[in-house]
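Nothing in this text is a laboratory measurement; each read-out follows from the coordinates by a stated rule. Remember, it's a predicted structure, so these values are computed and weren't measured experimentally.
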Structure 1
Amino acid sequence: MQFFRDMPWEMVGVWSLTISLLAVGFVGAIVPFLPGPALILVAGVLHTLLRPESAMSTFGIVLLIVWFGLAYAVDFFSGMMGARWFGASRWGIAGVFIGGIAGLFFGPIGILIGPLVGGFAFEMLFAKQRLKPAMKSTWGTIVGTGVGLVLRILIALAMITTVLVDALWW
């Protein structure tokens, strides 16, 4: 018990903030409407600014920024790549992209449904696909988004590991 009483409150506060942001950031990597990787990046940068004694190195911050960019690239392109893998035309991929942007204006449901509706509609209307191929490329969008979710979770774990290893051991 003496160990905890001797800790400076500043250290406890900064580490509490860091761990809280890392935890919420991890949840945000799973839940589609929380900016998970951004919160993890903020956790690393804030920890570095507020606690110079256990600050992250420049290499660690740069690595965190690279992970951050990769997480959002995976998030952005995974649905389109899945659609392409399942045979979507260029029109279908454009529909996934446009549907994703349009879905942003319709809240959480729109973010999930927009790429699917956009891809399907563009396959049917502009690529003149029949129902079965259009459904197949829409299924590819779902699969690609699922793979993107798994990769985003793995990247979030890599970001958390980068923060903790850099702040505690490097």
Structure 2
Amino acid sequence: MVKFLIPLVAVLLFFLETEFSLYSPIEWHGHLYYLVPRFLILYLIFLSIYYDRKRAMWYGLIFGVLYDIFYIDIIGLYTFLYPFICFIAGYTVKYIHQHLAITTVLSLVLVALLEIVLHQFFLLISFTSVPFTEFLNQRLIPTMIANSIYLIMLGWTFKYLIEARLFKANQSTL
């Protein structure tokens, strides 16, 4: 059962992102703030750091294709970005400590990178006309705050879930 837990959680997070995005935008003091849940990529980053970078990249590729098909009209954008973010996370962790706090900060930096790359790409192809400062204030900062809260609540769960899977895999090889 533990064998299927990691992909099952990934599928669940893929669908939960849609449910949580229904609560966005939020109006506060006459301004709209967009909260973009990035549960799946945060999970894949943790998977890349604590379990296996290659497997996380494969999951990133699969879910990136699914994300492109279901949510946007540009095939290949998330298909490239999700595995790339997983690669960066797995590569970076070779040079830094795998402490949960450091992993959380790294995850948030990578999500910010993802959001900035997406905005710049959409700006380049004229899919959006939102200037960077407006994007920063109305989308990036609220998104980072929301995903920080999410990671504070569930980051340790991701870590221990992945470590339990790794422990179970090591036990079965003995």
Structure 3
Amino acid sequence: MRFIKLILISAVILSLLVTGISLLFPSTVIASRAIEVNTSSEKIAYFTSDLNHWKEWMSDWKENKVRLENNTAYIGTQTVRLLNKTNHSVQYQWVATGQSPYLVQLEWTLLKDSAYVIHWSFEQKVKWYPWEKFQTLLNDKVLGSKMELELQNLQAAIHNKTLP
């Protein structure tokens, strides 16, 4: 009986400790990457503002079947929905099964002449649950490397495509 009591007390203390540590993590996590591209604003908008053109630079979209309906794309267990677009930015809601939704934003800013910086960010708001907070520690590593690859694909697509 004494051993079971020790195990229960230890489990409660460990749970409180893990929860306390996780409360120190932010509830909003942003993973972002940027790339410089010599092109026009129209070309960037062509590839980023229309989900029909994402297949030209998003590797997952090339490898998997994507179903498009209105301003929403369904790819496997993920959904990407257009929220807002302007002349120099576009916002999407990206939902993956079992995760809090991401606010995805692509912005392009003119540096000089025809050089633009394309900034891509994934913002996720999580609840206080320890498993959600600890999962956010991996976001930058997992998303970041994938974002860098996709931005390079976007840059190549922009340079290889002539708009009609």
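For the read-out mean projected area of the Cα convex hull in nm², a value of 11.4 was computed from one structure; give its label from 1, 2, 3. Walk me through the numbers before you get to the answer.
On the way: 1: 11.4; 2: 10.8; 3: 12.4.
Only one of 1, 2, 3 returns 11.4 for mean projected area of the Cα convex hull in nm², namely 1.
Consider the structures 1, 2, 3: one of them gives -13000 for helix-only ellipticity at 222 nm (-39500 (n - 2.57) for each DSSP H run of 4 or more, over all residues; to 500) as calculated from the coordinates. Say which.
The read-out was computed on structure 3.
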